[in-house]
Structure I
């Protein structure tokens, strides 16, 4: 049970499903996962990406994450004090038949947890979408809120954990409980996918189980993470899949120069070429 209280206008500490938030895939009738077993069953039973995204977006299987994401939605950051927050799990989004799957760690408390779209509305997203746009994988150089007209080109974005975690650190148990959502997403896009770009070491650790569950042959020992690291996997349908590592464009990494614009562009250009997508005009 969350301790979050309604905001000053008396509204719920999160956006109720089906109430008109741009891009909300859920309805009041979308089934809600409240246990780890619920997540397994509801993910496996989702036959389409839209249905999967809807079920992800109302999940309440991790009490600590539910309490945190909804509390943040009420307390807010001063810069966004007058905005309403999404305050729910953030589902995958982008193309339904992607050539590239981009996987991050989790939504940011005042980014995706606020906007309802992963990697949208924070500094990491500013860097990410600018790079995707430069290499021809996004229609706009920015992504500020759901419904802003941004369109991914040959790309779908997901995460190993769908709720914003305290201090950006989900527990291993929380990551494991969330893993069936990503595994099912991978399964549904596997016929089209040629490359997976993984942002950061934590997401690199978390993506292996999802790939294995989706039928990919995972190497042992698992390769270490590295920026620009490439690992080729045998796919269920016999088509090769390349896993591509990329440093996360966090403020710590961008401020210190560990990640630069040319470094990001090089990774996404490589992913574009591996996926057989065209270069920008």
Structure II
């Protein structure tokens, strides 16, 4: 499943299908609809552009929209901030990284920073959410997945994913949303496009979520792991952009002080299970 040529049009169609007429403040002519969400003509009126122009934009026949037009369409479609950013990038209105930017390299200072969290799970993700580096705790948490270190592949294809992650389906959804956001941020990234092609062929769940065209950043999250050696571990994750390496993320998961999860993390950091 190759990245489609008209990604902008596909995103617009999926987005307007999610907005009901009432959500957009349209109170008349709602009954008898044969399409979900807003019609093209309604989006055009709400955005202040002609119906013909909007149709050409959605069909891929208009390739150079202005930032003002895209902003107006984003408001008409009631897009969240991440989705508005994604829309602008699909329209070619934000600077894009060259495909050969060295994003897969983890700076030595960042590697040292990982070890500054001895009682937390810390790791670095690349643009396609490959785990590029871990500290001891994170490495132990990911050990049930063996040598596999791509998180979307783990979530959609690894048999242990449902057992290790209690919120497995929620993680699947948020990861796909973030991966599509990265696909817009880093167009031409072979790691992302190859992964999307692979998972679209092997995982119906991934394909369904990908075709929703929803986008979002990896949020601050509460995650629960069920580790084969130490059992249930509850961690609160913070995500940080790595300024010197666009596309890389530093994730740090910390347990509640004094909790059973903190004890489990200490055991993992020492390389031993509980007594």
By the measure distance in nm of label points 7 Å out along Cα→Cβ at positions 90 and 122, tell me the structure among I, II with the highest figure. II
P(r) over Cα pairs in 5 Å bins from 0, in percent computed as 1, 6, 13, 18, 20, 18, 13, 7, 3, 1, 0, 0: which structure among I, II? I
Using log10 I(q)/I(0) by the Debye sum over Cα atoms at q = 0.15, 0.16, 0.24 Å⁻¹, for residues 82-153 alone as the calculated read-out, with -0.67, -0.73, -1.06 as its value, let me know the right label among I, II. II
Tell me which structure, out of I, II, gives 0.75 once FRET efficiency 1/(1 + (r/R0)^6) of positions 42 and 218 (r between Cβ atoms, R0 = 30 Å, to 0.05) is calculated. I
For which of the structures I, II does the calculation of helix-only ellipticity at 222 nm (-39500 (n - 2.57) for each DSSP H run of 4 or more, over all residues; to 500) return -10500? I
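We did not get these values from a lab; they are worked out from the coordinates using the rules stated. Computed from a predicted model, the values in this text were never measured in an experiment. Cβ atoms are built from the backbone, for glycine too; each structure is taken alone.
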